[in-house]
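Below are structures written as C-alpha cells.
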Structure 1
Amino acid sequence: MARLGVLGWPVAHSRSPAMHNAAFAELGMAGWRYQRLPVPPRLFAETVRALGPCGVLGANVTIPHKGAALAIADEASAGAREIGAANTLTFAPDGSIHAENTDAPGLLHALGRSPAGMSALVLGAGGSARAVAWALARAGAREVAVWNRTPERAQELARDLGVDAVAAPVAADLLVNCTSVGLTREACAEPSEGPAVERSATEDRALNQLSLTFDQVGEYSDVIDLVYRNGTTPLLAAARAHGAHTIDGLQVLVAQGALSFELWTGRDAPREVMLAAARQGS
C-alpha cells in the first residue's frame, strides 16, 4: 500500500484525508491511502525521519510544523527556501527528504485571477502567511502588508520577504487571513500570537482577535480566509454582508492539496471530487 498523510498538531480537524482518499477512489488507485499524522513539535524531527523507512511516500504539513519541515529536508525547492517554510514533504527511496511549498501556487490558483496591481493585507506571520505574502509579491501585487498580534514576527517576515509590516490592519484590495482565528466556534488565537484583543460590546470576538471591526471588513473587495470549518467563519460572514468577493479555506486547501497530489502520484488531480469530499467532511 502507498501511504501518505498530513502532519500537524492539532490535526484532527483536517479535511485532507477526505479529499485525497476521494481522489484515489475516483482514479481507481486502490493501493493508496492518506491519513492524519498528529505529531507534537518535540517529536516532529524524529517522527519525520522515520516515515520514509516505514513506507510513507509523502506528507503534507500544517500548523505548527511548516518551518521545521523545511529545516529537516535534505533538498528543497527554490520557492520553499525563499518562503522559509514547506507544506509538502516527499520521502525518496534513498532515505532523503525533499521539501516543497504548494501553499503559494495554491493560493494564487484559488484566487482565480492575477493579483498584479492589487494591494493586499496578510494577517498572521506563520508558515502559511509567509507563503501567501511571497506568492502575492512575486505575482505583482502593488503592495503587500503583514499584520500580526506579535509585531516582531510580522517584522521578521517582512524583512525576509521584502514586504511591509504594519502595526494595525490597513485598508487594501485583498485581505487574507492566515491565522487560526475562526477555526472553532469559540475562536481563539494561538498562544504565540500574543494577548487577546479586548472584546467590545458590539463586535464579534473573532473579528476583534484579528484587530478588525465589522465596518473595517467592508474596506476589502476580496477576502480569503484560510480557516475552514462547518459553516462560515466570522470573517467571511462579515465580508459577504458587505458584498465582498470571498474565498473560503476549503477552496485553498483543495488547490494546494491537488498540487501535492500531482507531485506524489504523477496523476492529474480530480479537483471537483476533492472539493466535494472536503466540504462533506472527514
Structure 2
Amino acid sequence: MSIEAPYPELDEYLAWIGEAGWRISEIEASEGSAGNISVCIGWPTEMRRKFPLVEPLDLPLAVPELAGMTLVITGSGRRLRDIIQEPTANLGCLVVDKGGKTGKLFTSPKRLFANLTSELNSHLAVHRDQIGSSGTNFHAVIHAQPRHLTYLSHIPSYQDQKYLNQHLLRWQPETIINLPEGVGFVPFNVPGSQALMSATLKMLHQHRVVIWAKHGVVARSDTSVKRSSDRIEYAETAASYEYLDLVAGEHGEGLSVDEIRAICKAFNIQQSIF
C-alpha cells in the first residue's frame, strides 16, 4: 500500500522515529548504541531548514529504484533513546541521486556522528526490494537487539523456524493476530555482510519480523515506523514468555492448536503455522 496526500511533514517523521527508538530502548532491545532505524519517503520533502548541510555520498550498493527518494537514517554510534530528544543530532537525510549509485547526505550543525549506520547496505537493500516489488511510496526498517529473542536464537532447537514459531505464537492471542506469518529466521552471518543482506531480503518476502541469529532482529512496515517497533515488541513479548517457561521448567501449556485456530477463524487470520 501507499500513503496518500496530504503527506506527513518531515517534523512528524522525526517525532515518530524518536518515539519508536525510545520504545525499542524501553523494552531493552537497544543497549548502548545498538540498533538502527531508517524510513524511505517517496514524495518531495523539505529538509534544508532542519538539515542545512549537504555532502555527496557514494552508496554501498546501487539502488536505482530509490532515485529521488529521501531516507531518514540513524547515525552510526548513536543511541536510539536519544533521537526523541534531539533528532537532528542523531539522524541524517539521504536523497538518492538518479541512477542510484550516489546520493546527497543532508545533516545538521548539531550532527553527532561521522557516518550513517554500519547496516546501511541492509537498509538500502530492504527498501529497494520492498519498494521495487510493491510500488509503495513509504517503507520503514528497524534493527534492534531484544534480549529474549536473541537469547533463544542461540539455542539449536529454536534455530528451526517451524519450532520457533510454534513456541513463540502460543502465549497470547495478539501474537498470531499481529504476526500471522510468524517470525523469519536467518542463520548467523557477519553484521553488515553481503550474506546477511541477501538472506534478510529473501526472508522479508514472507515475514515482517526476521531474527538475525545471535545478533538481533529486523522489522519492516509500509505504513508506519512505529508499526515496525510494535512488531518487534509483539515478538519480544512472546519470546519473554517462552523464556519464562524454560526457566520455570516448561510447565506452561500455552494456547492449544485448536485454540489458536479458533482465534484465527474468529478474526479472519490466514496462517499456515498451526
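Source structure of the calculated read-out (Rg/Rh (Cα atoms, Kirkwood Rh), 0.98) within 1, 2: 2. In terms of distance in nm of label points 7 Å out along Cα→Cβ at positions 47 and 207, the structure with the greatest value among 1, 2 is 1. Taking distance in nm of label points 7 Å out along Cα→Cβ at positions 31 and 63 as the measure, the highest value among 1, 2 is held by 1.
Highest-scoring entry among 1, 2, by distance in nm of label points 7 Å out along Cα→Cβ at positions 23 and 79, is 2. Taking relative contact order in percent (Cα under 8 Å, 6 or more apart) from the coordinates of each of 1, 2, which one would give 20? Answer for the origin of the read-out: 2.
A short reminder: the numbers here are calculations on the coordinates, not readings from a lab. Note that this is a predicted model, so its numbers are computed, not measured. Cβ atoms are built from the backbone, for glycine too; each structure is taken alone.
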